[in-house]
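What follows is a set of structures for review.
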Structure I
Amino acid sequence: MEFSIVGNLKKNKIPDGKINLINYVSETKKLMNIYDTNNITILPSYTEASPNVVNESLARKRPVIIFEDINYIIKDKKGIFVAKRDPKSFSETAKNIIKNYKDIQEEMKKNVLPTKKNMIKQIYEIVESENFFS
């Protein structure tokens, strides 16, 4: 089993070895490759507004583990799992995902995720309906 951590690693003191440390990635194709070469995304945040990492992971059909602190971000999305912040709960959640991986990915196909095209369309419709330019 291999783990990857992506982000600003200057702040983290993690022993290298079993963990693949990857600095912040902004290039789309590299980021997609990271999602595609890992099975589960873990978002350890205590607070979040609308985390892009969740939608990006779900778009790549990769389940996400979050913690109880931010379970409000789930809404109607399939493929997000909540664990308690303890090793037993986290381990059970991860094992459940791995055991049911194909079924979870199939269920995730039902997600309606935001896209750039839809966002632009929604903004256009709001601007048009409010007569901003009149």
Structure II
Amino acid sequence: MKAIHPATILAVDDSDAQLYFVLRVLKDAGFIVKETQSGSQTLALAAEMPDLIILDVKLPGLNGFEICKRMKSNPNTADIPIVFLSSQHDPADGKRRAFFMGASEFLSYPIQPEQLTVIVNAVLAKRKAQSS
């Protein structure tokens, strides 16, 4: 599935393999993708206002939940949708925490490429509809 519109996505994961997977899928779908493997750098890159952030839970330094909490409490980044994509062992607990903090979606590996693209397009479409 192709991108609905060219959107910029920030992909954050400290796993080279998982980051590569996300980059390939989203670039092949037509998205503009920036990347980082650092929790602290995520906050700096979020200031550039990507259309969406795909965020791993387990990161060195700041974890994904702390990043989400900080972004949602900052008026400048609060409206950026966050999609967690994690290989953590307890996805039910992760989902509860993610949604409580304001995330748009929580996905767990393994995930099919088309599923990732469909979710990203759906979150972006919802954001666009809410801002209209």
Structure III
Amino acid sequence: MQFSDTVNDLGMIIDSQLTLADHITAVSRACFYQLRQLRTIRKCLTPETTRTLVQTFIGSRLVYCNSLLVGISAQLLQRLQVIQNAAARFVTGARKYDHISPTLCELHWLPVRKRITFKLAVLVFICLHGLAPPYLAT
């Protein structure tokens, strides 16, 4: 009997070493695919529609289960940051070598590392203040 090195559970691909490298590879592949698809219709979209579509297709994949990403390597976080940077450049029309921090601020997007920390802090806050569902509060 052959055992698998990875398991797909609720959309998270978990490998035997718990590095989540396979998950990040899958997220990266899916996000860049969506950006390529959106590029074909970009001329037909308003800036607000473009932003909404990118947040829906790309942003939702970056934040899904991001509390599991706490403690992953800087190299893997950088791969997620590259996705977010590409999405921000797509939305704003920024060039490849433009500095990305002002673009992220303009869009009100936290960098990936800070976004993970923020989401985890919000989760802890709602648990501590009795606002979480019972399965998290106990």
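Each value in this text was obtained by applying a stated rule to the coordinates, not by laboratory testing. Since the model is a prediction, treat every value here as computed from it, not as a measurement. Cβ atoms are built from the backbone, for glycine too; each structure is taken alone.
Tell me which of I, II, III gives 1.7 when you compute distance in nm of label points 7 Å out along Cα→Cβ at positions 23 and 63.
Value 1.7 for distance in nm of label points 7 Å out along Cα→Cβ at positions 23 and 63 corresponds to III out of I, II, III.
Computing relative contact order in percent (Cα under 8 Å, 6 or more apart) for each of I, II, III, which one ends up highest?
Once relative contact order in percent (Cα under 8 Å, 6 or more apart) is worked out for each structure, II has the highest.
Which one of I, II, III has helix-only ellipticity at 222 nm (-39500 (n - 2.57) for each DSSP H run of 4 or more, over all residues; to 500), as calculated from the coordinates, equal to -17500?
Structure III accounts for this read-out.
For the read-out mean count of other Cβ atoms within 10 Å over residues 47-54, a value of 15.1 was computed from one structure; give its label from I, II, III.
Going through each structure in turn, the value belongs to III.
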